[in-house]
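Trainee: Before anything else, here is the set of structures, which you'll find just below.
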Structure I
Amino acid sequence: MNKKVSIAFTEPKDGEKQKEKIREIIAGGFYNYLKKNGYFKQDPKKQEKIQQTIEESRRICHETDPIDSA
């Protein structure tokens, strides 16, 4: 009982569309992995530190430059 397996490859007509679909599938899987493992949980300590950094940046940006006031 001999069986032959033949494999044929056809070039897709729209390679870019196929690549986009593959990217969507991979991105969806990556998102689900991150969500499942708790990477999207909010950390109040980090949120507070981020808020402080934003406020400090705003303060620095809105200060008058000593060179400009001379």
Structure II
Amino acid sequence: MTKVESLYGTTPAEIFQSGIENIDQIEAIALAVKWRDGTVTAEWSNIDARELAHMLFTLDEKYRRDHFD
């Protein structure tokens, strides 16, 4: 069975730095989304690294536009 650890209190920068440092050990990506109504959905994906990078870039760009422009 897969071990699941909480990332509560961990910054996104710490998570991604850890991923970059251990990229050769990553088999799949797990994602959890907390919605405004308080529900949380989670799933995993063995998405292509290029597609993942594009998704993260797009989310980051939208977040920056919404919060810093």
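We did not get these values from a lab; they are worked out from the coordinates using the rules stated. Keep in mind it's a predicted model, so treat the numbers as computed, not measured. Cβ atoms are built from the backbone, for glycine too; each structure is taken alone.
Trainee: Of structures I, II, which gives 0.97 when Rg/Rh (Cα atoms, Kirkwood Rh) is computed from the coordinates?
Mentor: II
Trainee: Hey, helix-only ellipticity at 222 nm (-39500 (n - 2.57) for each DSSP H run of 4 or more, over all residues; to 500) derived from one of I, II reads -14000; which structure?
Mentor: Details: I: -21000; II: -14000.
Source structure for this number: II.
Trainee: Going by distance in nm of label points 7 Å out along Cα→Cβ at positions 8 and 56, which of structures I, II comes out largest? Working shown, then result.
Mentor: Working: I: 6.6; II: 2.5.
Max of distance in nm of label points 7 Å out along Cα→Cβ at positions 8 and 56: I.
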